[in-house]
Structure P
Amino acid sequence: MIYIIKSKNIFPFSNDNKRYHTLSYHNKVVFGEKIYKAVIDAGFTCPNKDGSKGTGGCIFCGGGSGYFTASPALSVKKQIEMEIERIHKKVPESKVIAYFQANTNTYADTGTLRKLFFSAAQMPYVAGLSVGTRADCLPPETLDMLKELSEITYLTVELGMQSVHEKTIRFINRGYTHHEFLEGYLALKQRGIRICVHIIDGLPNESTDDMLETAKQLGELSPDAVKIQLLHVIKGTPLEKLYNNGAFKTLDKERYIETVVRQLEYLPPETVIERLTGDGDKRTLAAPLWSTDKLSVLNGIDKMQAELDSFQGKRSEA
């Protein structure tokens, strides 16, 4: 089925004239209100850091993605309480999604994970959980536990696909293959667990066609949600050394915007777009510096979609 809308019409999965399925729209439908993320660092590491699969992590990793989390020395309960207090100063009584963000949040025994996640789900103002992890860290017993968790709270498991291209996956030192990603993804899908997939645009040696192919294959999987991330060069990472040595160039803003607009056309309209550009830490960001103006990027995407009469799902089939 090909979805067709005219430029004068509002995209059906948006409440603010966007041409893609916004997270704001999704949360209003599911929760009846705006929901905020409470970011958490539960103190996990990663098999690509501790030596079981590798050391150093992915070449772009600058701390396990927990850029805005509190110290893992604090308990998860305390971190959630602090996040709720911060959010309630702006929006009193609002609910939150407890986002286990930093490193690999299923990289522990099932008993530890069960205690951690179920306790968090039962805290006041917590409307759901989002668990960031790797597709190769989902053994059957953990998958079964996550299914149980999904039956008592609104659960999302976030998986890093980054790219579908094995040459890229090896180059960025991800530590597991695309086939392994698909195995983890399908195991979650079979259990009815909501999945958000992360992809990265601007990875070294990838062409625009490579990035579009990633979006196309991702669209064929019909994920529940997607985050599209611009590659950030973080200070102190192996990627920064490559960048400083001239081994690759980051995307300019215009090319990134055009790539995202074209990628959205391959993603089914029902897929929630949870991110279209990243929130890097300005203190550690080496490049591209234009990415710190997030509003300009989002406005650029809106403008190009309107000019091209482009919209999410334009090239997708269901």
Structure Q
Amino acid sequence: MKYLKLIQLPEVFLVIFTQYLIKYYLFEPFGIDITLNGFGLFLVSLSSACLVMGSQVISAIFQAKSIQINEPESTIVGKDISEKNAYNFFIVLNVIAVLIGFYLANIIGKPMFSALFIVVSALTYIHASFLKNYAFIDNILLSILGAFSVLALGLFDLLPAITTTNQASQTTIFSILIDYTVFAFLMVLLLELINDQKNVNGDYKIVIKTLPIILGKERTNKIIFILSILPIAAVLYYMYTYLYHNQYALLYVLLLIVAPLLYFMVKIWNASTQKNYKHLAFILKIILFLSVMSIGLYQYILL
């Protein structure tokens, strides 16, 4: 049970939920050609979940001192679990992810795809052990890793089934996945920057160079404010392009995605306390969940 404390189960469940939603509410309703059966989907989700959990474990190891300063009650590595055992847990999770990736890549006839899991696994370690001292590069890398779980199912289930006869329909669905991947990247980037703001005291004491430490919290707030314009612009463009003829879809996106994003923009401008940033992080997670839920709307929009 103590090992479950190392991972953030809501994030793991969101990854699994997203992939199942894509499979059964985006792929199946449109009758497009796919490669994986139910067991294949289970393996993709399990591998993605292991990569996410591995990333959380290695981050907990390298940020143990910062966590002890910022949120001592949340300290796990060095308290409930030794650093050695945490490393072993990280290795086990990544070995499982890579082995599953190798198996999946071979059954779909794309052995080179196994390299994706190896690269993602390696980047989780590089991020925590090395890139944490490179402000913003670290945030971008984590955002790419977070967005990978959205794209993974498309790469292993949809892409191998594309032929000259079904290319139009397959490409349309795959482009929707790309759009969600980009949106997930932007949302995770905002969330990571908010976490840097929240953890600034501990990061400063253990000399981790994040944007708030280099530029200050006020300037970083302004950067986050500017960056938050990007997902709003992307959503508005999406509404204009795809949803203009569907009143209920428009209301869903306006009320449950655009409105909370605007609220986030207003609040980030003057945020200063750890309580403020925890609240804003919660808002971003809610927006991300509601955005994932919108995948289920496409069968009513496009059919």
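Coordinate-derived values only; no laboratory data. What you see is a predicted model; the values in this text were computed from it and never measured. Cβ atoms are built from the backbone, for glycine too; each structure is taken alone.
Overview of values
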| item | result |
| --- | --- |
| Source structure (of P, Q) for distance in nm of label points 7 Å out along Cα→Cβ at positions 136 and 160, computed value 1.2 | P |
| Answer label among P, Q for the case where helix-only ellipticity at 222 nm (-39500 (n - 2.57) for each DSSP H run of 4 or more, over all residues; to 500), calculated from the coordinates, equals -11000 | P |
| Structure (P, Q) behind the derived value 25 of percent of Cα pairs over 32 Å apart | P |
| Ranking P, Q by distance in nm of label points 7 Å out along Cα→Cβ at positions 144 and 272, the structure that comes out highest | Q |
| Among P, Q, structure where distance in nm of label points 7 Å out along Cα→Cβ at positions 96 and 232 as derived comes to 4.1 | Q |
| Value 16.0, calculated as mean count of other Cβ atoms within 10 Å over residues 256-263, assigned to which of P, Q | Q |
